[in-house]
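**Student:** Dropping the structures in below, format is structure tokens.
Throughout, read-outs are computed from the coordinates displayed, never taken from laboratory work. Just so you know, these numbers come straight off a predicted model, no measurement behind them. Cβ atoms are built from the backbone, for glycine too; each structure is taken alone.
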Structure 1
Amino acid sequence: MNVAQIMQKRTALSFEVFPPRTDVGMERLCGKGGVMEKLYSLNPDYISCTYGAGGTNVGKNLEVMDKIAQDGKTVGITHFTCIGNTKDGIRRQLQTYLDHGINHMLALRGDLPHGWKGTGGDLHYATELVEFARKEFGDKFCIAVAGSPEGHIDCTSLEADIAFLKQKQDCGADFIMTQLCWDMDQFRRWLDAIRAAGITLPVDVGIMPILDQAATINMALSRNGCVMPRELCEIISRNWIFPNPFVKDPFDTEVEAKKAAFREAGMEYTVKQIGQYLQCGVNGIHLYALNKFEEVNFIAREAGLLATV
């Protein structure tokens, strides 16, 4: 049973990790007693692994995916982008994943590296990647695609973005993994809109735990253009680190206490939002683990996710 079929039967739980750039980081994630083995203890339906902007760090991505495949504790889903790649290169890389026992992928255009105006490859959009993968490999892959509840930042309108999502479905996608969204009212409108547009794919919601001020602001604004609701802004404001949370050595004498208070309030906020998503009837909760365990373990338990699988 693939991940899409699981989500048609019940609410799925999954995590996202990223490939560390150092051997120490890889050992912490994939070594004996590491984060990955701890995540397995929560019985996730799958673990996805990213790679860097522009297709960087693909080798480490494959190492992480090999770990998941060899351990056999859950399904591994690799992120896969069009950036800087030819059709022949894409064909060979996807075959490599299959040869390694990895048959689930998240098909993405990918975030363009700074200064790039296009993908620099043969394919330019995720729709083309889904279509190409289906043409070359048939049903060998279960293919996830990204959905943007607030509309992709490069798209002209939400309606156009939903039309592109419909194209991904028509090209052979199996389920949707949403981009970060804290605006629950907008998420509900989007969910109604995609269903009205004839998009029937299961929806797996991507959720970033609120743990760090700078990371939260950066994720919202650097790539995604996400709305930050008043409640979240208040959590940031009440624990603001002076002069700002991006300074490595702030002069704020209460910096450690503020970081701890923000982390606690942020995790509570994340738990509350998961409950709101579940009330919407989504098909899965996909937590960005950020290569940590204790935080996502707490959030998953407090949100009642472990009882739903």
Structure 2
Amino acid sequence: MYVILFPAFGIVAEIITSHSRKTLFGYRMSVWAIVATSLLSFVVWAHHQFIAGIDPNISIPFSVMTILISVPVAVGMFAFIATLYRGSIRFTSAMLFALGFFACFLLGGVTGIINGTAAADIFIHDSYYVVAHFHYTLYPLVFMAGPAGLYHWFPKMFGRMMNETLGKVHFVGSMVFFNLIFLPQFNLGLMGHHRRLAVPTHFEFLSTPEALLMQDLSTYAMFGLLAFQLPFIWNFFHSMFYGERAASNPWNATTLEWQCPSPPPHGNFETQPRVYRGPYVYSPEGDGPDYIPQNQAPAGDHAVPENPLVTPHAAK
């Protein structure tokens, strides 16, 4: 999971800064949080073996490390939330998926603390509770941060904009039906629903109207989630050829990839850029634009001219 976590964090960091017009809060702290997470991820693997007969003296330190790894992950998440605070948020499709990543991944992280506790894991291991927790960690990393990145960088990749209406339909449907699938599974797991029961109604406690309703809801919602991926597929391929022409920097972002044409030519840049500042300079003091690209020369610097690659919005 942690291998997939780091790219997702990077994607979300780029999106929330650009679409909230805020400098990333605690940049250095966020970087060190990722470093700490990567180091701790090497010493948590035995939490999968709490009921495999391992020595309790071994399970305790692995339980502590599993709970401890939530601290740097939480630091990164709080840095993102602080970045959003009082930001000028633009609810684009990319930003909506980034916010959906927050909501779902936070629930997955909170429920993971219970799984990481050796004593509690004895009762919920291999149940639908674990299934729900696992999907609330991996689904946001892949199917929330992933589409967020595609909606954000699609103009740069193909030189065209994706349809925002279809993107928001994709987000709403995915968010609603994903939660309808896996929220009931937390309760089913706590009721004792094993994750590999071929016919769960053989057990009386899983044959109650409440349990049957949650099982049916989880099953039917899965078809709804699949159906709402169709607008995304159509939007992606249709926009590649017929989408609105994109400017080189449609989001008014600061990082270097937005300072070259869309799509980039061979070699990316027409001239070699010079970097003057960090990647997230938004809402600077004074009059003028609310962002400063990395390659824009400071005022009064005549030694190196400003890079001319920031072009106005192209005609459709």
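**Student:** Figure out for me which of the structures 1, 2 the number 20.6 belongs to, where mean count of other Cβ atoms within 10 Å over residues 9-16 was derived from the coordinates.
**Tutor:** The value was obtained from structure 1.
**Student:** Of the structures labelled 1, 2, which one yields -13500 when helix-only ellipticity at 222 nm (-39500 (n - 2.57) for each DSSP H run of 4 or more, over all residues; to 500) is computed from its coordinates?
**Tutor:** 1
**Student:** Output the label of whichever structure in 1, 2 has the greatest value of Kirkwood radius over Cα pairs in Å, for residues 225-264 alone.
**Tutor:** Checked 1, 2; max of Kirkwood radius over Cα pairs in Å, for residues 225-264 alone sits with 2.
**Student:** Still on this structure, I have one more. If log10 I(q)/I(0) by the Debye sum over Cα atoms at q = 0.12, 0.14, 0.16 Å⁻¹, for residues 217-288 alone is computed to be -0.61, -0.72, -0.80, which of 1, 2 is the source?
**Tutor:** The read-out was computed on structure 2.
**Student:** Still on this structure, I have one more. Thinking of 1, 2, which structure, once P(r) over Cα pairs in 10 Å bins from 0, in percent, for residues 137-200 alone is computed, gives back 17, 36, 25, 14, 8, 0?
**Tutor:** So the calculation was done on 2.
**Student:** Any idea which of 1, 2 comes out highest on mean count of other Cβ atoms within 10 Å over residues 185-192?
**Tutor:** Across 1, 2, mean count of other Cβ atoms within 10 Å over residues 185-192 peaks for 2.
**Student:** Which of 1, 2 yields 20.0 for Kirkwood radius over Cα pairs in Å, as computed?
**Tutor:** Structure of origin is 1.
**Student:** Separate question: Between 1, 2, which one scores greatest on distance in nm of label points 7 Å out along Cα→Cβ at positions 257 and 273?
**Tutor:** Of structures 1, 2, the maximum of distance in nm of label points 7 Å out along Cα→Cβ at positions 257 and 273 occurs in 1.
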